[in-house]
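Enquirer: Listed after this line are the structures, all set down as structure tokens.
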Structure P
Amino acid sequence: MITKETFTRIASRYGTPAYVYEEKIFRDRIRRLIASIAYPNTSILYAAKANTNPVIAGIAREEGLGVDVVSCEEIALMLTPKVGFQPRQILYTASNITDEEMIFAAKKGVLLNIDSLSRLSKFGNSYPGERVCVRINPNVGAGHHDHCITGGPESKFGIWYSETDEIKRIAKRFNLCIIGIHQHIGSGILDVEKFLLAMDVLLAVAPEFPNLEFIDFGGGLGVPYKPEDKSLDVERLGREMSNRFRKFCDTYGKKLLLVIEPGRWFVAECGHLLGRVNTIKRNPDGRIFVGLDTGMGHLIRPAMYGSYHPIVNISNLYGEAKENYDIGGPYCESGDIFARERKIPLIREGDLLSIEIAGAYGYSMSSNYNLRRRPIEVLVTPNNEILIIRKRETTASLIEGGM
């Protein structure tokens, strides 16, 4: 774990706000999940949307992962020499894409994972005889927030599980070879049973497709943000998935590739968002507001989802005096709040605070709202080296980019 001294050194040397990632935790999470799955023919993809920093993605590749992408820009990044993925290691999970995006991915040699009947027809018309994957909506959804549930009747994602006949009709018309089927039911899942239920639904559909090479059960593995949250039992999940898939393959008559694609589970707990306290004010009702130099434009999850992130006062780690604080940022929005009535050791102006479990959907969902600059990103290596992996934006670059 990063020490107080290292956090303080980063803030002193590079300023705040700053995203800080612990390389050891990231690599450990990857290795733990790999070790949990006994089925030998397994491919684990890194869901790049969780954190698209090129160095983070490059570490995932070094650890033997492939990559799941959701945009052409992510494809282009993953194929750069700095990141180093090959087209065969990339799955493009396409949702409501344009013809131009489809053509871009196909020209790059990236396998498309298609989630609508109309797009499957368009793909077949443009690329008859090609290999393709289809995304199935298994009528099972789960997640930490309604906006993160990606399966079930209210989800925009996937082809309904009962429409396999239409999928096969389109495939036959254009001589498409469906080599993979895929699902992703949601994000932030801590319940093994929910994941296994969706797996069973997809396995029930799979025999409809005789030419499969792989089945992708998606990601969405959750991490415990709140103190009362229980960690996902990935060892049990790995055992259960392996057993189910092995039995299915025996019946199917072919040893298929088992694919999963976590993002958050790998990278969330390795990330910290550092901010400096610049304002403290007490309202007449006694409510104490703590103002930071970072806010919703850097980490939007609390404002968008009501998400809980632990907050640590690095400058007063073990202070006995605690108060309830409302902690927010500098954005001109009432929703620019990280926490309400959070009990934390005494906070003073100038203190350094760390918003924890911020490695996933932090920088990757950040923006220049209010025309504010996005933070620097640094990596702390296992040897406690501090590496800049993305420079802080400048006011000049924001102004020039908008002209």
Structure Q
Amino acid sequence: MSRNRARGGLWLLALLLVLAVVAAPALGAPRLGGVYKVPVKIKADCSVAVDAQITSWLATVPDGGKVQFGRGRCYGQSETITLSGRTGLVIDGQGSEFRALTPGGSHRANWRFVGGGNLTVQNLAVRGSNPAGGYDPALEWQHGFSVEGVQGMTLQSVQAREVWGDGMMLWRSVDSPACGDDASSARNVVISGATIERIGRQGLAVVDAENVTLQDSNVGQVAWSNVDIESDDDCEIARHITIARNSFGANSYGVVANVGFGADPQVGDVMVVDNTQTVPTSGCFAPVRILSPVFADGRPPVYRSGFTFRGNRLLGTRNGLELRGVKNAEVSSNTIALAPTTGCGARAGVLLVDSHTVSILSNAFGAANSVFRTDTLSTGIASEGNTTG
């Protein structure tokens, strides 16, 4: 064999080795048609915690890839599965469950997503260590899905059960101390076809996020509110939120609660349409409470604006809706049954405190003492076509 032919053979062998390395899939992630399958070495029967292995494996999958877990399998957890700064991933659980096997620390989540964007999670269930769904202040930060500063996320046909904190929590990825410094807030989040039940705090908590949609989902039972829109300070955002065609079960503090800190322009623009409540709110809390903050130190009042409540079927024990410090609200075509109770006072379809430009149209407030009740500060209240039978 000539020296040139020998060199040619060696060169060809080296080229084939390089191509093999470049074409190889991520470590432990066999790739079939662009789909990265969970490695078979990761146990999928919930016999041991494998969250660390899953986090390590996901780090080897490139952005833009599609991840598939075992169909109908169970993956044990003692800590959090975390993805940070990822873009374009599709995570398909194929009906698998991620189950907490230990009590866990105060801030454990089943899944945590930090930063990044354009993520999809589908056909996946998480389960915590709280089978009764009770509240425990020592564990109230144990969320099912914690979405922190993600810029575009779809949660489709997912389930969250038996966690001590929120079923889903939307927050920021880094601290944003100044009003208007919202780049790290979560945004463009769509939750569709979800099941959230036996939850120790809120079903869905919108703490620092905008452009959020919850639709066609079942939320309940929860220890606190089914949906809580509650920023933790005056500069966090909770705005441009749509809650549509959902079924809401047992709760203690309402189907939709918008309390806490913040007002225009940080908090507001909420649409609640065509939802059904199947179990009455307990105690003397209204199913819907929009309560802008009130300052005891003499500061001027603040307001939240742009609320629509249309076509909902709700169950109350006192008032149907309670609006404080609200501007530009529509309450129309709702059916709200207000069962007589002891110790909750008179029942109004809508209770208004320092609220302005509110239309109350074509609602049925069953067993209410009045369509609405208002204080002397409220102005621009229009009421037509309502019943209290």
Structure R
Amino acid sequence: MSKIFPTQKFENLQTPFYYYDLEVLQKTVGEVRRHADTHNFHIHYALKANNNPAILKEIKNASFGADCVSGGEVQLAIDSGISPDKIVFAGVGKNDWEINLGLDHNIFCFNVESMPELEIINELAGKKNKTAQVALRINPNVNAHTHHYITTGLTENKFGINMSELDSVLELFPSLPNVKLVGIHFHIGSQITDMTSFQGLCVRINEIQDYFDNRRIALEHINVGGGLGIDYEHPNHFPIPDFDTYFNIFRTKLKLRPYQTLHFELGRSIVGQCGSLISRVLYIKQGTTKQFAILDAGFNDLIRPTLYQAYHRIENLTSDEAEEKYDVVGPVCESADVFAKSYSLNKTKRGDIIALRSAGAYGETMASQYNMRSLPKAYTNEDF
């Protein structure tokens, strides 16, 4: 049985629910804060990873900024006490009302992903007699070596501006008096564990910096996005990602100008390991050649295995018996509602409590009410 969960106290709770270990989160945040303070890095937490109020409280207490991809996230960041001058707003399809919201609150920067978006921000800012700070999101064409659904920095992705378009984009600025170019922005993907990808990003940024220097354009801010992965296989042994190597790559490989600041947009690496989805076994169903552990949690509660074929470590919190193989599945009326196939669990029976680990990122925020199922509640270790 796991000793890191208050399992006995889970017995009386309705499952499924999310459980957040704030001690893990605070240690992780502390590591990021240490690097940020030492090297004057600016951290913008990616709200899309997890926007639970308990999580955002820790983010605000750490004085991090926010990386937002919708007007709703911008508003939530502000409502959570994150200063607007630390908010960056990305996304390929910003609606007018979302842009106006950012303008009204004087957010730090819009990460612009196309020429039409740049023109609309200028138009809306002009109507308010304001000047919007913008950074150009540039596709560096660096392979993140991750799942194709979460690779975002290649030329064929919908995100960002390709290098072949940059001349045309820069020629626009003299005709756009209500936008100010303050930086460039990159994001090559998510759940990146191959650190050479970040080294490749640094090489490309250095080349792109030279491009701007040759045009006598001074950029105040360089935003390298996020994407650092976590260890889904060993959440107990590696609860905190390798921030030392990650930050050191950018510190040593990136050729910043003396007047430039460096920004990061970290999400999963901060919150991924602090969260688990807690479920109960409804039935053990014997098949012809396999057996199924049918949980009360489904892909509406945690969609990553269905959407990305993502792996989550699964633990039976209430059994110490010998391991057996199970297809671990949910109750949703879709064949894709599968968490793992032929997975080794301690012998499992109806009523056992199951933890799907490393679910702090892109778990609760992506939950839905498909099949008219209720959204999962959330608890922290401080609730027990």
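Computed from the coordinates by the stated procedures, all read-outs in this text should not be read as laboratory data. Remember, predicted model here, so these are calculated numbers, not experimental data. Cβ atoms are built from the backbone, for glycine too; each structure is taken alone.
Enquirer: For mean count of other Cβ atoms within 10 Å over residues 284-291, which of P, Q, R scores largest?
Expert: Details: P: 13.2; Q: 23.6; R: 9.8.
Once mean count of other Cβ atoms within 10 Å over residues 284-291 is worked out for each structure, Q has the highest.
Enquirer: Taking distance in nm of label points 7 Å out along Cα→Cβ at positions 60 and 220 as the criterion, which structure among P, Q, R has the greatest value? Kindly include the intermediate steps, with their values, before the conclusion.
Expert: Details: P: 1.8; Q: 4.6; R: 2.6.
Evaluating distance in nm of label points 7 Å out along Cα→Cβ at positions 60 and 220 on every structure, the highest lands on Q.
Enquirer: Check the numbers for mean projected area of the Cα convex hull in nm², for residues 228-347 alone across P, Q, R and tell me which is largest. All intermediate terms of the calculation are to be shown ahead of the outcome.
Expert: Values: P: 10.7; Q: 7.6; R: 9.9.
Of structures P, Q, R, the maximum of mean projected area of the Cα convex hull in nm², for residues 228-347 alone occurs in P.
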